[in-house]
Structure 1
Amino acid sequence: MKKIIACYLLFFGLLATNIFAQKFPNVLLNGSLKVAENNHYLVHENGKPFFWLGDTAWELFHRLNKEQADYYLKRRAEQGYTVIQAVALAEFDGLHVPNPYGELPLNFDDPNQPNEKYFQHVDYIIDKAAENGLYIAFLPTWGDKLFKAEWGKGPEVFTPENAKTYGKYLGNRYKERKNIIWILGGDRNPRHGSKDVDVWRKMADGVMEGAGGADKVLLSYHPQPNKEGSGEWFHNDKWLDFNMFQNGHCRDQPIYDKILASYNRTPTKPVLDGEPIYEDHPVCFSAKEFGTSSSYDVRKYAYLDLFAGAFGHTYGCHDIWQMYSPYREAVNGPRIYWQEAMELPGANQMKFVRKLMESRPILERVPDQTLVVENNLFASERIQATHGKDYAFIYSAQGRVITVNMGKISGTKISASWYNPRNGVSTEAGSFDNKGQQKFTAPTAGYGQDWVLILDDESKHYAKP
């Protein structure tokens, strides 16, 4: 009986998501991506704002066959995702364990000798992503192929010379694909005083040269947790178009402070959290001590990071990044297979993040904690604020009362509503004078009861998200 009920729930969940997904147009119709003129956001080549809603499918090229990749990409597009993060030379012994068709990526572990048949499968997935309106945040290699640190099988095959050759090969191969975003790094921080920084710079040079110039590519770097993200080593490098952070898979880390610091750096560059805490992940890698992460954990980071100044956000799931299947060894104890994990609550709630962010002018939005009196709470109870010229979003992690300093946006009268991150439903909260201070009480409060307060210039007549 339980199985029958579960099947019905899954069916109606899929049906509801498919109906919702019809509201999401194919973002690729607006062309390739570039940094906006204000240097805080990404836009399409036609100037339309782009919202990055990513998923970490690191082993996509390495572990899934065509039919599985078709299913994964179609489903993520239906759920409103816009970017899929995947790596060519994969983490799980990616140089020596073949893809589903028996192909290895390099001949003789030599970056100067890529295997054409392996990359034909990569081509297929990139093109299938485009058919589904998805960009691929493409990692040329996982970082253990540069150095293994305390984990990773390697082997260490890259030098500055062959890194440039390999980057040029890939840049040339994918120069006509408009759905490629280039991400170097592969979960490693360069060791100071080593050749690591030079290897990544040479790979970036190769990618740009192969693609036909720096203006033909969008480049970033995927680090391990650290204070400044990719900016610690590369912020002043012209090839680094936007900064990326990773938070370390622990609860209630103040990543929003790092996001804001990066947002305020000069030269100005966009920033996002490219690997937040994953859903269904052992918290701080210790399920026995801290349990596994929930949909609430992943929601919280999405809204806190975005409202602190991030231009987009990446979701992740512990069972999906490694494409866990019955015949695979589990890494850090995933509990369900990747196909089932695609329907976890947090995965389906990310579309509500996108829905909200695209409901108001994106490019004018700025982080601003002066909007609220309770502006310095710890992450578990955090209230985080952002606004445009005529609207404001304020996230309350536990539905705490919010005291707003009015007058930060235009309008003599302000219409207020509460947005539920769990189901994407808006509830009207009244009309208020846009002056002085005003307290707002969320519909519910407590652990897991997060809410977004929406304030609009009443004269703009914005629709509910």
Structure 2
Amino acid sequence: MAKLRLRGKDLIDIGYPQNKSISIAMEVMLKHYKRESKERVLVFLKEVLANPENYNGDGMFGKIAEALQSAKKTEARKLNATRAPFTIFGENGIEATAKEQLYTALKLPISKAGALMPDGHAGYGLPIGGVLATENAVIPYGVGVDIGCRMCLSLYDINPSYLEGHKDKYVNILETHTKFGSYEVHKSPNDNEVFENAAFKDIPLLKKLKDKAYKQLGSSGGGNHFVEFGIVEVHGNDNEFKVPPGSYVGVLSHSGSRGLGANIAKEYTRLATKQTPLPKEAQHLAWLDLDTHDGQEYWIAMNLAGDYASACHHDIHKRIAKALGARPLAMVENHHNFAWKEMINGQELIVHRKGATPAQKNVLGIIPGSMTAPGFIVKGTGNELSLNSASHGAGRLMSRSKAKQNITQSEVKKMLKDHGVTLIGAGIDEAPMAYKDINKVMAQQTELVTVVGTFLPKIVRMDKG
């Protein structure tokens, strides 16, 4: 069948007002009905025009209906002259570019408060380690490309000496039961209730992404994503996960929502830049109003990506538990690269944490170091100045390109040997020396979190790099 040939004049002829409803209708129909006849497409469009209120929230026609009911004109947005209130933790260790990115975000007309964590470094839109509270609006690049990226730690009642004494067994488990990068997937993906989410049917973009998401379940991304065996030290008796103090074997994973999250971020960033055009220095901070069809749709898609990221981690840990022939004593996990509705100073705001860990009072989280440095199991203090947040790791000391230029393979091998770490995969850009000193970062956020345990990596699996 020939490709749909639809023109603006066709829509004007059936009564469409000469505003943005025409361009939106054409984009929707050419994207989703490109093999239909023009006559059939115009029948659909007439039905929406006649009763647009019947299509509010509809995954296919909701955006057209919204445009028909609104006479709002898209205008370039200006930044405020002053910044919203903010606090920077560990400011002396954070590069100027990252701070400037936060300062720009604080001038958005939707911004109400912000913070920068001590692992902060430059990113796109918000800096990594950036936290931003906005009013009734969500910024796709304030969330990030890897939506719902998270940490997950399982603790096992296994003597840590086994990691060295039976190293081959543990190396084999990681090589066999973990998958990394764009192309590695499990031969037999597991079913998961996340795929029963109605959004996979109702939102056209998610419908297209479902099959790939299913295939990628239980796999990890490239870059700094990992699955590790290590030694967990649990401190004191007051830990929230109710494990007696002592030494345990732990499995720690770091990954996100794979291709699903990346495609959601790409599409809704494109829509945001159309709806809230901003000056050049702020163009990556375009937002979606949560009262709009696209804003609501992104919120649903973002939350689904977060649930999917969690499902990926649970699948990874379930496969490893089965290979170990053991049940975990406890599991600790947390998101970053996400947005939450939270009460800040008595007002419900949208809190974006891009590379920042939620740290509400008594909420557990994991802050990893590098592949040779300890990670920390923490309990939040609920610090209002940090918007109830903490760092999500050590933070990069060198960019990926700088690490490749300045670090040699022999230096990495020596460092791994000195720390008794076995590495499977990973490129030079993930070398331990490319990261800040996690102990210094933790010292700069003692008012944000309390340490209740540590994780020391011993066998590390990453993408080949």
**Request:** Compute distance in nm of label points 7 Å out along Cα→Cβ at positions 47 and 447 for each of 1, 2 and report the one that scores greatest.
**Result:** 2
**Asked** For which of the structures 1, 2 does the calculation of FRET efficiency 1/(1 + (r/R0)^6) of positions 319 and 431 (r between Cβ atoms, R0 = 41 Å, to 0.05) return 0.35?
**Response** 1
**Message:** Taking relative contact order in percent (Cα under 8 Å, 6 or more apart) as the criterion, which structure among 1, 2 has the greatest value?
**Reply:** 2
**Request:** Work out which structure the value 0.05 belongs to, where FRET efficiency 1/(1 + (r/R0)^6) of positions 191 and 455 (r between Cβ atoms, R0 = 30 Å, to 0.05) was derived from one of 1, 2.
**Result:** 1
**Prompt:** A value of 0.96 was derived for Rg/Rh (Cα atoms, Kirkwood Rh); which structure in 1, 2 was it taken from?
**Reply:** 1
**Request:** Using Rg and Dmax of the Cα atoms in Å, for residues 63-246 alone as the calculated read-out, with 15.6, 45 as its value, let me know the right label among 1, 2.
**Result:** 1
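No lab work stands behind these numbers, since they all come straight from the coordinates. Source: prediction; values computed, not measured. Cβ atoms are built from the backbone, for glycine too; each structure is taken alone.
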